[in-house]
Structures are given as structure tokens and as C-alpha cells.
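Pasting the structures here.
Values in this text are rule-based calculations from the coordinates and carry no lab data. This is a predicted model, so every value here is computed, not measured. Cβ atoms are built from the backbone, for glycine too; each structure is taken alone.
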Structure I
Amino acid sequence: MSIRDGKVRSTEALIRWQHPEFGRIPPDHWIPLAEQVGIIHSVTLWVLDQACQDFTALRQRYGDSIGVAVNISAKDVAHPLFHEEAGAITRRYGVSPDQVILEITETAAMADPEVARRAIRTLSSMGFRIALDDFGSGHSSLGNLASFPLDELKIDRSFLQDVLLYPVRQKILRAALELGEALDLDVVVEGVEDEAIALWLQQFPGLHGQGYYWARPERVRAALVSPR
């Protein structure tokens, strides 16, 4: 969401496993297993395919400037054919790559920085937007951050913890936001969950926010009838 005008800027495609016997299984319970057994790349491609299928309806609902974000893993970045597969999916559904935001975490990017740099440069050259997810929760250096062709910086939700209570936390968050601006990146703050935080963030008019304050994760069908 745009902090300045409250408009929806992009949606994020999240995968949820609704098991017939065990109910909803949180992704942090099974995604590590999918990575371990080697199927996470297939999962990513399925999510990207589904997101692109749904994109036409989302664009009709929220306007042509809407984007859709998909999380990618270290395995995806290292896969030699990922850029070709991602490009084929967008072409199949007539989605422009610059409307797709590929989100990679610091930890995944730093698993093999050189491989990640090459892959991200290729994806970026194809028009895909690249976001560094959960910034501040990993172990990257500022030098590595500057070496990636990024479009967006997503500030980890931990930066908002007690931010209204402690001025030092406000200074740390402000420094992270200024870093993103200095690198000419779109900046998104994750974990905005109440009005007080949203109002405090309005002092940064170019900022974007994501969190339960605006909307909880919901099925695409519900998102198409949600208030703008």
C-alpha cells in the first residue's frame, strides 16, 4: 500500500497448504522440507504460474499499475533455466515482466552471492523487478547489497517492534529507509499491523507498507471484491 494515498500498489502471491486431515499447515512447517527434498523449484514455478493466471483479474480490479510479487528461493536463483521458465510463464499469460516482482531474502541471496548476482542481473535485464525481502533480518553486507540490481527493498517487520516507544528504534528504522532512498529503491515496510504505526509512517510520503492493518492474506476471489 502507498503510505501517501492508501492505494494498492502490488499484491503478494502466498502459498498455503490446506490439508484435508490436518487443516492449514503453515509454510514454515513444510517449505524447508520442500527445499530439502528438492521440489521447491517446482513449487515456485507453480506459484508464479498461478499468480500470472490471476493477474488479469487483479489488474482489472486495481488498475494497470498493479504488480504481483512472488517469493523465490536460493534454489531458484541457482537453477540455470529459471530465467527461461519465468519468462515463458509471463508470455503464456500476456503478463509484462515489469509487473512481476521477484522477492529474494538476504539469506537466499547470500547463499552464493556470485551465482545470485548473475541470476538476478539476467532476470532484471528481462524486465522483472527484483526485491530484497526481509532486509535487516539476515547477514548481508552493504557492499553486497549495492552490488545487486535491485528495484525494491522490503524492510523486515522486526524494525517496527516497539518503534513508537523507543526513539533509538525510530532512528534505526529511519536510517534503513534513508538507505533505500539513497540507492533509488522503492521501499516497503513489512508488518504494519495497527493504525498508530501507519500514521507514524506517513512522515515518509514515498514509502509503501504491507501488513494486517490494511489486509490479511486472503484468497484471490476475496481480494477481487475487497475495498480498494
Structure II
Amino acid sequence: VNVPPGTRVSFSLTYEELLSRRLGRYELPLGLRPGQPVQNISLDVSISERTGISFIRALPLRTSRLLTNNVHVDADPPSSTKVEQSPYCAHVRYTPTIPQQKNISPRGLNADFIIQYDVELKDPMGDIQVDDGYFVHYFAPRGLPVVPKDVIFVIDISGSMIGTKIKQTKAAMATILSDLREGDYFNLITFSHKVHTWKKGRTVRATRQNVRDAKEFVRKIIAEG
């Protein structure tokens, strides 16, 4: 389609996306990267759940794709955010002004707008939804004991990881190690032109001291080779 200069164009995009439930909530990240401050920009999200919505919140804008767990649940949403919730529906609207966009970056928005919510799960058997001959069974049992994990982290420290990649890897590993539980066992392996194992021939329990030692090991990693 040919669009003459200065002409206003509207388009609608419809797509489907699977939201995974993790740590007792669903998370919907929405990329906002127009490349410049925009005079009239708005984000509208409507959520409808047949079993009901237990909570919904908008998190501070996420400007990095790094894995992070240090955002508090009571952290304030971005300015110009309005969240409305009823028993079965919720609506989130974000309308940043030009100055608010420039406060984030001189080039405007360059972040993910994050919405977290969860559904009411009153029936222990879960919820079954049927559509067009297909069905899905949502089942999220509560109160079950956490299963201990045995994890081997394999980290590439070759020359291809020099710079941003190794920095991001080390930051992500610091977060992941903090999430290990006392009943978990783990070890670290790095490789480039040779392989190095943090604890030779065994995994270790995720005690506070072992986690601290592992973080120090990761902190000293240098990409080379």
C-alpha cells in the first residue's frame, strides 16, 4: 500500500501469546520502543478471567532484559499509569507525557511495561476451558513441598563472550544463585579452550556460604580464549 507523505495511518495487529504462570503469577511484558518521544502515546490492556482476578499490578518500567528479582511488589508503577480491577476484569492504561518519556531517555521510551496478575483458584481441581473442539486444563496445586534441585551451570567464557555478553551472564548468575534454596545442590562449569569445574567431581549444597563462594567465583570470571 502506498502512503502519501504526511498522511495519518492506522493499523490493527491481532496475535496470540501463551502466558506462563510462574511463582504464583502471570507476567505480561509489553515493549515500548518508538525510537523518539511521541506526542500522543497510550497503552491499554484489558484482562478478562472466567475464574476471577485475585490481583493485578504494573511494575516500574524494565529498561534491561537481564533477569532480575529485586523489584518489590509494592514498587510504584510508572507515572500516568491507571489500574482498575473488578472481580473478573481488569484494565491498565499508560499515557506518558513528552516530559515523562524524556525523563526515561532523551530518545523517548525504550523499555518494557510489565503487568503481573493472578487468577482466583478456589477449585482444587483447577479450571477447564473448551473452545472449537479443543480444551485446556489449568491446574496449579498449592501447598505442595518444594522439590529439591540438582543444577549444573555451564558458562561459556570464550572470546565470543567478551564485553556485554559476559557482563549480562554474570549479573544473571548472581540472581539465579540468590534464588537457590538450602535443599538444592549445584556446581559451576566454565569452558573456552579448556574446561574448569568450580567444585571437582561433586555438587555442593546451596548453603549461604557456598552461594557466597559461588558468586565470588562468578564475579572473577573473565571471558577469553
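Among candidates I, II, the computation of distance in nm of label points 7 Å out along Cα→Cβ at positions 64 and 184 that gave 2.4 used structure I. Looking at structures I, II, which one was FRET efficiency 1/(1 + (r/R0)^6) of positions 104 and 216 (r between Cβ atoms, R0 = 35 Å, to 0.05) calculated from, given that it came out as 0.90? It was calculated from structure I. Among the shown structures I, II, from which was the value 46, 43, 38 of Cα extents along the principal axes in Å calculated? Label of the source structure: I.
Which one of I, II has distance in nm of label points 7 Å out along Cα→Cβ at positions 176 and 200, as calculated from the coordinates, equal to 1.2? Computed on structure I. Consider the structures I, II: one of them gives -4500 for helix-only ellipticity at 222 nm (-39500 (n - 2.57) for each DSSP H run of 4 or more, over all residues; to 500) as calculated from the coordinates. Say which. Source structure: II.
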